[in-house]
Structure I
Amino acid sequence: MNLFDHYRTHVLAVIESLVTDGVLPEGIDLGRVAVEPPRETGHGDISTNAAMILAKPAAMKPRALADQLAARLADVDAVTDTEVAGPGFINITLADDFWRDRLREILTAGAGYGESQIGGGEKVNVEYVSTNPTGPLHVGHGRGAVVGDALASLLAKAGYDVTREYYINDAGAQVDNLARSLHLRYRQARGEDVGDIPEGLYPGDYLIDTGKRLAEVDGDKWQDKPEQTWLAPIRDFAIDAMMVLIRDDLAALGVEQEVFSSERELVAAGGVEVALGALTDRGLIYEGVLEPPKGKKPDDWEPREQTLFKASDFGDDTDRPVKKSDGSWTYFATDMAYHADKHRRGFNNMINVWGADHGGYVKRMTAAVKALTEGEGELDVKLCQMVNLLDDGKPVKMSKRAGKFVTLRDVIDNVGKDVVRFIMLTRKNDAQLDFDLTKVTEQSRENPVFYVQYAHARAHSVMRNAAAEFGDEILSPAALVEADLGRLGDPAELALIKVMAAWPRLVESAALAHEPHRIAFYLSELAAEFHGLWNKGGDNAQLRFIVSDDKALTSARLALVKAVAFVIASGLLVIGVAPREEL
């Protein structure tokens, strides 16, 4: 249960009673009335802005209206106190038994706690990674992979019908250069001295083995042949080999995407002509001359007629070319066709996770989606900033295998996928992130991965010790749900329950905002609350989770501990990290 939505229903009912009594006018807009956590701890359990939102249309002073609302809210189930604060906020305190009931709710739901139906089964396409298939993934790709994958899982938990997709950019100059690079490695495998890899090609050692495989399969077939003979077949061979490499990297990170869409196949099937033809019929593709780019001097600018899309009609800064000077499609044109294809497949809700270097591309692509879908589709682009890879504070050198960067697989092999996934979510996607290989493996509070995993493992340690002392039956689901939770009266115990009870709201708000990093933040907060309660037991034996001479109290506290394990597991599973029972 999202308790804030639950009490918003009560607030709206009280407002309707004031309308019925003539205090508030008919038809008053309630859309901005919110029920949220108070801005400051100690100001009750929930807070509403209803009086401040409704005072003006009601021609009343906010505090006067707040006093009337607060008086009626005091009679709502489980409300023990209401207080008007500041300009008209109403802070509400809920009974301790209300929070204990949330504990039973968690125990009943298990790790599924927090699942929601706010998505209503709406189809969402989350496209992420989508790098050119020219080599192994690097650490920056890993961040986009984690953000996209965790967002997809978050949306699924919130009730959306999610498709995870990878767009293979397998057309254009990059894959032609990949083929040329592989041809050199093929010749090398055939015993030829090819010298240094030329500038602009791919020098990474990962192509050496691929060149050997090509030589084994095709022998001397491509030896001493002109480029026009071998470019296309070797390009196909190279792309297939690189996609195997990329899929293996993603699998090592725990990422499994259901759909892999090919740019080459889309273009070959006439997808660009179909998408742009529809826009042409609506007068949105035209022949014209663009204004000089900002900062260009007149003598630097050569105006020429181009085929343009009216992107400026849909929020972009200028219209955009869809054809190159040689008559071939621009990358933007093929991207337009790809998003039109997504829409034809039933996706009005599209999310793309891109690297920060694509920031200048966002406006034109959102404009294109508006035009292609005639306003039905919506595109949200999440830009992932750089990852600074360090080792004990010092920058990590590039990988010889990759040629110019540190591979994602190297990092996964060094620290494990769970560490990589959690750390990638410890900052919002649009903030730069420092990833220190030494610090992320330390067993300390400063390491968020360890801190959260340790909380889950510690909870299971408590339960194992309790079973050893009282028998396994004390941990049965029935025993935990039926425990006398009234014995949980310490403020720290209730505070812990309140943090757990906020999880359903966190899931929904993070899903609506498309912000999976909120999950990692929340788990760190929950772990801190749990470790804090553990530490209090170290100082005061009566607050320990296992009290040998009081089985009933122990049962209640075990219910609390089990609930903590469930909620942490629920959050870790969303971000793709395995809950650990031992460390």
Structure II
Amino acid sequence: MSDSPAQVDTDHRGEDLPVLSKSSANLQIDKLLSTPMPSFDGTTPGSFFWSNFAYWISRRILAVQFRTSEVTGIETLPLDRGNLCCAWHTNGLMDPLQIVLKHPNHFLMGGRHDLVTRPFLGWWTRKLAVQPVVRKAELLRGGCSEEEATQINGRSLMMLATGISAGFGCVLFPEGTSHHGSSLLRFKTGPFRTVFAAAALAKANEQPIPALIPVGLHFRRRDHFRTDIWVEYDSPLEIQGDEIPNDLVAAVAQGDWVEPAAENVYALRDALRLKLAPLTPNTHDWDEYHALHLLGHIEAQRANQPLLSWREEVEAARTFRTLLQPPFPDEKVIDNSELPVITHPVITPAKAASGLLQAQQLDGRDLNTSATDLRKIRPLRSIPKLVRLPLSVALLPLFLFCFIPQMALGRLLGDSTDEGVDARTSYHFLAAMFGSLMLWPFMALGALGIEHMNHDSVELLIGFDWYSIYGATSLHETAARVTFLFALMPCFWLSGRTSALLWDDWCDLQRALRRLRFNKTNRQNLRGALKSIHAEMNKL
């Protein structure tokens, strides 16, 4: 490995390579080569206990991290065979987590090499048998030799292919890096070479040939706490048996990594791109996409069918994109050509209105029922919030005691990372996960110590000595304290859940105040833009 990586900024096509963070630039070849191999004899590729525990705790954390979460298309998944799920990649660790945790099967995972070498996280990923991949960016910038990259990637891709052929799920991102664009990047070939090798293995072992699953990942605001997520499993792409060359079947059956035929790989890559592009915003820029969302809200209000979920908003915006976007031939989609700008007359006032709303952190949900102005406060919607307020306030001191260290850690890591905004929520998740595992026991001991120093006051408050709930001996007293420690864990979790709802209510109140304080001039401009939108929509 070279001491000073070469400064290569573009690939062989002249396109910019991903910017390497400090972590991704630090290749630890010995650790990568010693990554534990997965096992395909049981129900999980990695440790059965740690895999199921990681799934369980991840679901608990994501239930707090996201305000709403919806999944569709589960019924289309061919669960009798391996599934390679592919999606666009804009939200770091959140992208694979959403796919893995909502899919019915256990997953074998591959990812950027530093996932298995980082402190704390590396221990978990190695228990889960995550397989490291060295990207072209690390190779071209001199992070490792081509021989080392080939050795690591060949082994990892072979393990992934074997796991997929054995019936496990797998998730790979064909763009090769997380990004902040509003459309797909050019696809790499790794996922398609992997699934062809998996298909060859399945054919050699007379097992069902794996399927390639396009997945739409839709985040309302990917970098926000308590945002909305919709995971959309699309219909699978099937690989036919006659598309798998016999020489590939014979080679992989011997455990050797052999490159599938290039024409087959490219054909599958292009087929996935055509299916995956419509499952992304797929617009020239984000301003255009936000304008389409606003048009979806306005049309829904005009039809007296307001959009009630994030999924409905995405689908409504997709409808307008199909209607307004200039024709874009399949060959241009495949070639990663720049998307055309929407030029229909309705898009100009839609962008203007959307920009005015976005500047105040508002959107189409804040329009009135006629979509001609901002909506007023609806007192009836506040009743459920007022009903749960006493419980949230009662548990707030426990939340602050338990979660302030985790919140500070997540905020510090998420706001100081050199990996961009797409890694922000990843660090929030990791702080929540490792904070819960590592800090909660100490916080529980701290709470027990505080109670011990104020035990007489607690006894007076509750009317009995809880140390003696099991009996009067010292052993009984120890058992009562241990019970207290374990009982605090679900209480910590409950305080997190209620405080997340309290945060939702606070954010809703802030939205209402922003509507009330909307600048008078801007409001006049908003009304004018909405009026122009209605006039143009009457012509559609």
Structure III
Amino acid sequence: MKSKRSIYSGMILFVISLCIFTGDRLAAQSAQKSTVRDAVTDIMQLVNEAGAVLGLKGESAFKDFRATGSRWNKGDRYIFVLDRAGNMLVHNDPGMEGRNHLELRDVNGKYIVKGILASATTLSPEGWYHYQWPEPNGILPRWKSTYSTLVKAPSGKEYIVSCGMYDDRMQRIFVVDMVQDAVAKITERGKLSFPLFHDPQGPFIAKDAYVFVIDAKGVDLVNPGFPNLEGRNIMDHKDTQGKYLIREMWKMVRDSGSGWVDYMWPKPGESASTQKSAFVSTAKIGEQTVLVGSGVYLSDAPKAAPSAKKMKAADLMSLVREAASVLEQKGEKAFPEFRQKGTKWNRDDTYLFVWTLAGIRVMHGADPKSEGANVRDLKDNLDRPYGRMFLDTASTDKGEGWVHYMNTEPGDIFPVWKSSFIKRVTFPSGEMHMIGCGIYNMEMDRTFIEDLVNRSAKLVETEGRAAFPKLRDKTGPYRFMDIYVFVDDHRGVELVNPAQPSLEGKNLMNIKDAKGNFMVRNYVNSALNKGSAWTEYHWYRPGENTVTRKLTYVRRVKVGKDTYIVGSGYYPSK
């Protein structure tokens, strides 16, 4: 296996070779990409030069590294130095120095210093580590990629010299580093290494990148991005452009040992494929050879064409309510017409289902053979208990509402979000049931957000602060897609923010959006004065740092002497 230094050298040559592109458009794109690549190589060079200085001058170099405005400490790019025990010896923030930071974690719970130390001491004396950290004077954490190297000073002491860069995209050199480390782990621990690749707080999941492992027959052994594929043979799977991507990956490693393969694949949490380039290599588990890879999603790459226009939320609600009226009149006698293909009740991927409130499926328009089963404990691909969510929604005072969950669409291998409208109905016999219908990849609109905020407001009104953990629960009904519920007090202090928990406890009343508007002040005052309101501002999608137009709905909630602002928003496609 090649050393990381040779891999890095090859990547630098690869960067240089990319500069030969010509043409105005290609030159502009190349310039933008090379800016990031240049930053990567600059960071590596800066760290290696700082390491050389430390190796020559010893601890007296610390004073040089601290000098503000010097090449070692300029803006958000600065050298910092740790010892093997996790003590910060040099940092551009003096408050960080002289303290042990082994327990320091980022917003996702990743150990920052432990990961940095491991990147330069475990498998190699150099490497990259990725975590989230706020920019200087910023309020939101961003992805930061830190390069570190292990250095021995003349005193004989060992230090880890590091520097990082804020970069929300996964770069090819980072992916190579991740795959090489994964290969080393598999070589050392075999299948016992697989749980490490699933750990969101470990080094093998960062940004939108993850490690996958596939055996020689095409069975997906590890796939944190799409765990529903694990155990499945995907050797004959073709991407949206007809490419047998797994076959090509195996051909690459058999012909060249390692290399890059381009194909179409969705980002984690998405269903539409986009262009991806994966670096693949091999590892041995006993006598078995497995393929190990990770990839980058290409910048500004087009996604696969969307499917035909789907039914809107209001239309689906009307359909379910109309079907509920039929059930109130006919009861079970309506089931045959609901099962009939090609009718308004059952066409394409739109069909009705009916359950008892005990969770027995008594009618399923698409799969009559599944009728009679107890499905109250159904869970989706994210382990969300959507069966119980259905029943809980039907059991509310209102007796209807939306449930969002992730399942695999028929004929596909990737799980997609599905939104089902549920309504309680009473049969002529007096027995209560629930009827529902769902649409895959439903376009988010105000209907969903108002439903979510109204249910969340009711929960807070009933339970007060005891409701906050439920609003944060990733497997609960209050979080789906990139949608979440936030709660502020009447002074603008953020009490709940599952997407950006670092904001909790902070007063955001004077925060401005990208257009200079006091976004929090505006929606707090609107809710206080009107009871409920829609507002608009420009904010960040969860996990991203690009500003996007956001429409947000807020409600005022009184709980004893406390006043809360409960809200949620979405990013319109237009």
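With distance in nm of label points 7 Å out along Cα→Cβ at positions 62 and 422 derived from the coordinates and found to be 4.1, which of I, II, III does the value describe? Write out the running numbers ahead of the final one.
Working: I: 4.1; II: 1.9; III: 5.9.
Of the options listed, only I reproduces it.
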Where is FRET efficiency 1/(1 + (r/R0)^6) of positions 390 and 510 (r between Cβ atoms, R0 = 25 Å, to 0.05) largest, in which of I, II, III? II
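Of the structures labelled I, II, III, one was used to calculate helix-only ellipticity at 222 nm (-39500 (n - 2.57) for each DSSP H run of 4 or more, over all residues; to 500), giving -15500. Name it. Write out the running numbers ahead of the final one.
On the way: I: -15500; II: -17500; III: -9000.
It traces back to I.
Since every read-out is calculated from the coordinates, none of them should be taken as a lab result. Everything numeric in this text was worked out from a predicted model, so none of it was measured. Cβ atoms are built from the backbone, for glycine too; each structure is taken alone.
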